[in-house]
Structure 1
Amino acid sequence: MVGRRIERTLEYLNWIMVALIIGGLGFLALLFVPATTWLAGLVGFAGYDLRTGSFQFVPAGADFFLLGAFAAYAGGGGVANLTLSNWARDKGYGMSSSVGFIPAAVGGKKVALAHSGSTFIPTPSALENWRGWWRIIRVDQWGVYFVGAILGMSLPALLYVTFVPAGSDIRGLGIAAALAQAVGTQKGAIFGGAIAILGVWILFKTQLDILEGMTRAITDILWTGSSRVRAIRGGDVRVIYYSVLVVISIWGILALRLTQPIILLSLSANMAGIVFIISSFHVLYVNTRLLPVELRPPMWRRLALVALGLFYAFFLTMWLWSLV
């Protein structure tokens with residue numbers, strides 16, 4: 001709500017939350033997690049199980065509804081991942097400086113947001129500038145987002161497997177408190193309280209990102225696809241953005257009364273997996289058909305997009321198969 005750009009306000013807030021979450025979890029993991037568990041977690045990313053001494057990519061008797069939800073929500077999840085490019089747009093990187101951004105409600109001013117992108121003549125000097133912007137994006141995606149996502153997934157997992165007995169069913173309303181209770185019982189109330197506070201921050205940050213990402217995606221769809229929407233209030237995109245935000249927030253409050261949060265989370269995450277299947281091939285089509293030849297992705301990126309779509313299609317297929 002406050003600031004010149006929504007992106008900038010969220011950036012400040014996220015830096016604070018990420019530093020507290022990663023720093024706090026990292027400190028507790030270094031303090032309590034045994035070296036063997038660290039090693040098991042590290043090789044586990046490659047599918048290797050230290051206990052059996054073999055590769056096991058899918059656990060025996062796996063719940064594919066739950067696994068598919070975890071896979072889809074890893075990192076950002078669904079539409080949140082699709083809007084990561086908006087960060088570069090709202091920062092004004094490259095051609096983004098010519099298409100506008102979504103301003104905040106308080107402190108921002110009306111900004112003309114284009115409903116389509118801009119391109120440039122791929123001259124040698126322009127391509128050199130393009131590669132400079134692309135290096136910044138790579139640092140952000142690999143150095144910050146990817147590393148942060150890996151730490152954000154692995155650190156809580158290391159703590160859970162250290163303190164919560166294997167096979168425990170923690171899918172009820174106390175799922176977020178299970179680790180805090182276990183740590184508090186074994187290591188003292190002060191550490192249990194720290195875990196509880198970090199758990200609140202993790203859930204708050206995750207839902208903030210998902211809420212903003214979904215609102216941003218729907219706003220972009222409406223803004224791009226409808227000239228009538230773009231004409232509302234003289235073309236002020238804030239009206240659309242905050243209207244969508246209010247509707248989604250109200251629906252979220254109502255949905256929480258329908259069933260347990262873990263069910264809602266798993267349902268929405270598996271829907272995010274479906275989004276990934278569609279968007280992988282859609283992004284591939286757009287980038288190989290609409291971009292100038294010099295800007296089109298290399299073959300390894302194209303193959304990675306196809307692999308991503310097939311990866312999530314596997315989880316969707318196995319989930320549907322388990323329902324039969």
Structure 2
Amino acid sequence: MEKRTLQDRASLLADVAEMYYLEQKNQAEIAKAVGVTRSMISRMLTEARESGIVDIRIQRPLQSDLELEASLKEKFGLKDVLVVVTNHRSGERLTRTLGSAAAKILARYLAPHQTVGLAWGTSISATVDAFEVKELAPLKVVQLLGAMGARNLEYDGHDLVSRLAEKLGGEAYYINAPYLCQNAEMARSLLESKSIRETISVGKKTDVALLGIGTTSLEKSSFYLAGYITRRELDELRKEGAIGDVCGLHFNINGQPVCDDFCERLVSIRRPDLLSIPVRLAVAGGEGKADAILGALRSRYLNVLVTDSIAARKVLELAKSK
């Protein structure tokens with residue numbers, strides 16, 4: 001009986017939502033038709049949104065800066081660039097905008113029976129959220145590095161792989177291990193285990209990689225903010241010259257690999273295998289990440305970039321002086 005009551009409630013909420021959003025009736029008209037007060041209709045509409053009966057999507061038009069794109073492409077020898085014009089220097093709106101832009105670029109490079117590899121992070125999560133599939137494409141979706149932890153789904157590699165594989169109707173391959181181990185011996189042991197070795201093997205055959213660009217900035221380091229490394233460890237990375245990372249592989253402002261000891265503790269795709277992936281699409285933006293983006297561009301870990309106009313302009317300015 002309780003199940004029936006819940007179904008009736010959900011059906012009523014759907015009716016109210018259809019009248020309001022599709023039939024363009026006002027709340028007073030709906031209240032009269034349903035036989036409740038206007039304030040009750042307002043609460044029901046809120047409940048319909050919160051329960052997922054109503055899914056509101058805003059398709060923000062994307063404007064690109066062709067001049068900045070051409071400059072970045074020529075300067076760093078990139079395969080493709082999309083620079084989104086925005087006034088947002090950081091924050092969730094910028095992340096969502098970059099995710100929408102990256103989803104369009106990702107769709108451009110995907111084809112049936114390919115393998116797509118995923119890192120994790122806020123920009124990757126926003127890209128997966130924005131990605132729309134017109135028809136199912138049988139692809140393999142593989143996790144390129146261990147999980148940061150499930151406390152935040154934006155850093156949960158399993159969840160991101162699962163979400164994209166479900167959208168594509170593809171097959172998911174997971175790394176059932178943490179991103180960072182206590183020591184190099186533990187990382188090597190995990191990498192040699194059968195299940196992880198198989199996933200890493202699939203990852204080496206990746207056709208398109210969707211990557212983020214991390215930073216060692218105290219305010220923006222994903223590793224530090226998630227509690228994966230201490231302030232002291234972050235300071236050590238910076239002392240060794242690390243300005244940012246891709247898949248945990250750290251580099252300095254010139255794009256040279258640094259922090260070898262740290263990288264040995266990773267359960268992640270290794271540098272030669274990452275560089276061998278034909279399409280390496282990195283999504284990163286915000287004024288505070290400009291130096292990390294510059295180092296990543298010089299490292300060649302990416303050959304396709306999605307960023308914003310503010311970050312792109314600053315990257316080009318930094319490239320002249322550093």
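Here, each number is a calculation from the coordinates, and none is a lab measurement. All of these numbers come straight from a predicted model, not from anything done at the bench. Cβ atoms are built from the backbone, for glycine too; each structure is taken alone.
Each of 1, 2 could give distance in nm of label points 7 Å out along Cα→Cβ at positions 34 and 82, but the derived value 4.5 comes from 1. Where does the value 3.6 come from, among 1, 2, when distance in nm of label points 7 Å out along Cα→Cβ at positions 170 and 250 is the thing being computed? It was calculated from structure 1. If Rg and Dmax of the Cα atoms in Å is computed to be 21.6, 65, which of 1, 2 is the source? Structure 1 accounts for this read-out.
Here relative contact order in percent (Cα under 8 Å, 6 or more apart) was calculated and came to 26; which of the structures 1, 2 was it taken from? Matching structure: 1. Computing helix-only ellipticity at 222 nm (-39500 (n - 2.57) for each DSSP H run of 4 or more, over all residues; to 500) across structures 1, 2 gives -22500 for structure 1. With mean count of other Cβ atoms within 10 Å over residues 10-17 derived from the coordinates and found to be 16.1, which of 1, 2 does the value describe? Attributed to the structure labelled 2.
Out of 1, 2, which one gives 37 for percent of Cα pairs over 22 Å apart, for residues 162-273 alone as computed from the coordinates? The correct label is 2.
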